[in-house]
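Take a look at the structures below.
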Structure P
Amino acid sequence: MTDTAYVPPRVWTWDQQSGGRWASINRPISGPTHDTELPVGQHPFQLYSLGTPNGQKVTIMFEELLAAGHSGAEYDAWLIDIGKGDQFGSGFVAVNPNSKIPALMDRSGKEPVRIFESGAILMHLAEKFGTFLPTTQPARAETLSWLFWQMGSAPFVGGGFGHFYAYAPEKFEYPINRYAMETKRQLDVLDRRLAKSEYIAGDAYTIADMAIWPWYGGLVKGWSYGAAEFLSVHEYRNVLRWADQVFARPAVKRGRIVNRTSGAPSEQLRERHDARDFDAVPSEAG
């Protein structure tokens with residue numbers, strides 16, 4: 001099969017939408033499109049997010065901190081509906097000029113601190129509470145290496161494979177093959193690592209697992225793009241073992257559903273302002 005040839009113009013111009021599921025929120029400029037103040041709750045941390053893999057990283061971290069007894073990690077998780085363009089409101093852009101979720105305001109100190117990019121938020125929280133990030137070498141370097149591996153690798157899975165396989169308005173062989181190959185290579189990287197290690201960075205559960213699990217754990221468990229069979233995820237036995245092990249953690253189960261707006265009702269908690277909010281989520285049987 002040969003894809004229709006495309007000849008790039010000498011100068012690219014934005015004269016039409018790119019098409020696909022997310023076409024309405026894609027544009028070649030930054031900055032706010034409308035004035036909207038962000039809500040502020042009563043807790044030290046104000047999270048503005050959506051339950052995508054990137055958003056799940058942070059809510060899992062908060063739930064893990066609370067489960068470990070860090071009561072100072074109480075947080076409000078406000079829904080940012082990217083399908084409606086909430087990320088382009090002036091309040092959100094003031095916290096994250098890149099207009100991507102998640103974004104966090106740390107109001108626990110004398111001056112509010114903004115943190116954007118999921119990896120930066122994980123590091124900020126880990127260092128603030130002194131957990132889930134080793135303080136000695138070589139464990140610290142190993143954890144940060146895998147954290148940044150995820151930050152650099154996941155766009156090939158989401159914006160690459162996921163876009164062309166699941167969301168693009170037309171299916172073309174070349175980009176799907178290209179990004180399927182890269183996604184499988186990344187799964188193989190993880191599988192080889194997890195053949196030697198219980199968790200991503202070693203024997204301890206860290207922010208590297210919290211960052212990688214929502215993307216690659218979700219992929220092998222069949223939650224992403226309907227692509228588990230297409231990618232033959234059964235081949236990655238060590239990743240599957242690890243994915244199940246991480247998902248067995250109660251904090252991961254809670255964090256995964258915060259700010260989610262899709263899936264079964266038992267997998268959705270649109271906003272989280274108190275631990276009791278989880279009590280209102282229907283059970284799978286219910």
Structure Q
Amino acid sequence: MSVVLLEQLPLWGPSTGEDLPPKPVLTRPATLRLLITVKAAPNPSARYGETVCVGALGLDAPWTGWIRLYPIQFRELVDDSRFRKYDIVHLDALPARQDQRRESWKPIVDTVTTEQHLANGQPRRNLLDPLVEDSMCQLNKQTRDDPRARSIALIRVADISALQVKRHPGWSAVDRKKMAGYLNQLDLLEPSKRSPLQAPRFTGAYRYRCADRQCRGHQQRLWDWEFVALQRHLRQLTDAEASDHLRHRFLTQLCAADRDVAFYVGNQAARPQSFSIGGIYAPRRPTDRYRLRVNR
């Protein structure tokens with residue numbers, strides 16, 4: 001199946017040749033006002049049991065631009081500190097000292113407060129459309145040349161050839177050991193009935209071309225929380241039925257021809273040349289623009 005997305009988003013992204021400021025050094029936490037854009041699926045952690053990586057857009061100077069929040073133990077947050085994708089939140093955080101990526105901050109999670117949820121539509125597009133970039137190819141080149149290059153971007157999609165959905169092999173022996181060690185420590189400190197993080201039933205990966213004219217294609221893993229959450233609602237279905245449901249939602253619907261599609265991408269601290277997809281930005285096009293494209 002090929003989904004072709006020819007319409008460009010209204011505004012061009014920032015220049016890829018722009019010099020970026022160095023990572024800030026702070027002795028005390030800064031208060032950040034952020035639009036949450038990505039909530040990645042949880043992963044095993046030796047220190048925290050399981051962690052979630054959150055992507056956000058800093059809204060207030062001097063802390064504007066892309067920001068990564070890690071680690072967050074989302075299952076342990078109290079209700080008032082839980083937040084959704086596209087919530088505007090306030091929280092205190094420090095630049096992550098052991099992470100060379102300039103966008104990475106360590107949040108103080110009990111300081112999170114939610115200001116509002118930014119509903120779908122023009123308010124969201126006003127903030128995000130100017131940040132959409134054409135070239136995943138250029139981003140890959142930048143990180144090959146300099147591991148300290150930008151580690152987060154919002155990349156315009158030219159066309160998608162497939163969403164590969166495969167059975168998850170289960171956590172590795174290393175991951176199982178991480179979680180077991182953490183839960184054993186919990187039991188020593190205070191008896192806990194907390195269960196270990198279950199591996200998702202499926203993995204997902206997009207095969208697509210970015211809007212760079214020289215692009216030969218990319219294949220990137222999908223780490224979206226919503227991709228894993230949907231799987232829990234498909235427990236009663238067979239593998240074939242469930243994978244069809246996932247493709248329908250994340251390919252046929254979210255990447256439909258009447259949407260302006262871009263991927264939130266981020267890399268790994270240990271492997272800066274390896275980017276994956278944390279989420280999908282897919283606002284619907286205004287009806288008149290879509291009609292003009294179809295009638296040509």
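Laboratory data are not the source of any read-out in this text; all were calculated from the coordinates shown. Everything quoted here is computed from the prediction, not taken from an experiment. Cβ atoms are built from the backbone, for glycine too; each structure is taken alone.
The table for this structure:
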item	result
Distance in nm of label points 7 Å out along Cα→Cβ at positions 171 and 211 - highest-scoring structure of P, Q	Q
Answer label among P, Q for the case where Cα extents along the principal axes in Å, for residues 147-266 alone, calculated from the coordinates, equals 57, 43, 22	Q
Which entry (P, Q) yields the derived value -6000 for helix-only ellipticity at 222 nm (-39500 (n - 2.57) for each DSSP H run of 4 or more, over all residues; to 500)	Q
